[in-house]
Structure 1
Amino acid sequence: MNKLDVTEAIFAIKKEKDLTWEAIAEAVGMTDVWVTSACLGMNSCTEEVADKLVSFLGLPDAAKAALMEYPTKTWDQAIPQDPLIYRLYEVVGVYGPTLKEVIQEKFGDGIMSAIDFSMSVEKEENPKGDRVVLTLNGKFLPYKSW
């Protein structure tokens, strides 16, 4: 099995068993965001996490190797068509330069790591309409001069 085969199998099992990402994450001892990313093929699992996913979901044994395989993190560079993904793309397009300015003013010349990184998605109930709370937490990596 390759990563795409495993992702398709996971989605089928998730639907069949009426599972949530949160339930899957709890079963393997990881966060819902990270587990979802790994199940979509964008992160590699440790052997322990892969074993737990295979066992909990009832995946074929061949899925373990694909879950542990290092991913090639590529995505379509075209403007996304899915409305939710497009809005995130829009946030970066509109606020990216602002975030860069503010981060560099507070930290110096550098970047936020997407490797030493965590992310969470929370729901905040609000009488005017529920709010999506995204938290991106990445280590600051200063540029070096040599």
Structure 2
Amino acid sequence: MKSHRGFTLIELMIVVAIIAILAAIAISQYQDYVAKAQLAEAFSIADGLKTKVTEAFTQNATCPANNATGIPPAASISGRYVAQTVAGGTATASGGCTLVMTFKATGSVSNALAGRNITFTLTGVDSGPSRWLCSTAIAARYLPQTCQ
């Protein structure tokens, strides 16, 4: 005669507890990855504008604004998560031009990014290779290494 023996209630509760702990860790990590991926959209959009802004600055010694020097209107420089991009800044000898990107406040945007800004600032034009610095109030754990 075969004896069928199942799991005890305690064994099942332990398995459920382990799964719950793993799920809690996985969900928070997943949310971080989603925020990082959404933030990458801002860097991608900015890369397309940096060349135009740098070129306009080196030719005219002024920072181009939206609707000027080939820079589209702010609302049209957007994406799935970025609401708009405002070009401007105050020209200095080293640069000073800025690209301020604002994330959408609602919708599919991560809570860590919703309604926040990231600013890219042109610098180093007078002393060597120009570069773009980024500044933001977004938590450092979401930012790429080049922006920390």
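Largest in distance in nm of label points 7 Å out along Cα→Cβ at positions 65 and 129 among the labelled structures 1, 2 is structure 1.
One of 1, 2 was used to compute Rg/Rh (Cα atoms, Kirkwood Rh), and the answer was 1.02. Which one was it?
Numbers: 1: 1.02; 2: 1.31.
Label of the source structure: 1.
Could you tell me which structure in 1, 2 was used to calculate distance in nm of label points 7 Å out along Cα→Cβ at positions 17 and 113 as 3.3? Present the calculation step by step, with values, prior to reporting the outcome.
On the way: 1: 3.3; 2: 3.8.
Source structure: 1.
Here distance in nm of label points 7 Å out along Cα→Cβ at positions 9 and 97 has been calculated and equals 4.8, so which of 1, 2 was it run on? Please report the intermediate quantities before stating the final value.
Numbers: 1: 4.8; 2: 7.1.
Only one of 1, 2 returns 4.8 for distance in nm of label points 7 Å out along Cα→Cβ at positions 9 and 97, namely 1.
Of the structures labelled 1, 2, which one yields -15500 when helix-only ellipticity at 222 nm (-39500 (n - 2.57) for each DSSP H run of 4 or more, over all residues; to 500) is computed from its coordinates? Traced to structure 1. Structures 1, 2 were shown, and distance in nm of label points 7 Å out along Cα→Cβ at positions 33 and 81 at 1.4 was computed from 2.
Taken together, the values in this text are just the output of simple stated rules run on the coordinates, not laboratory data. Every value quoted in this text rests on a predicted model; they were computed, and no experiment measured them. Cβ atoms are built from the backbone, for glycine too; each structure is taken alone.
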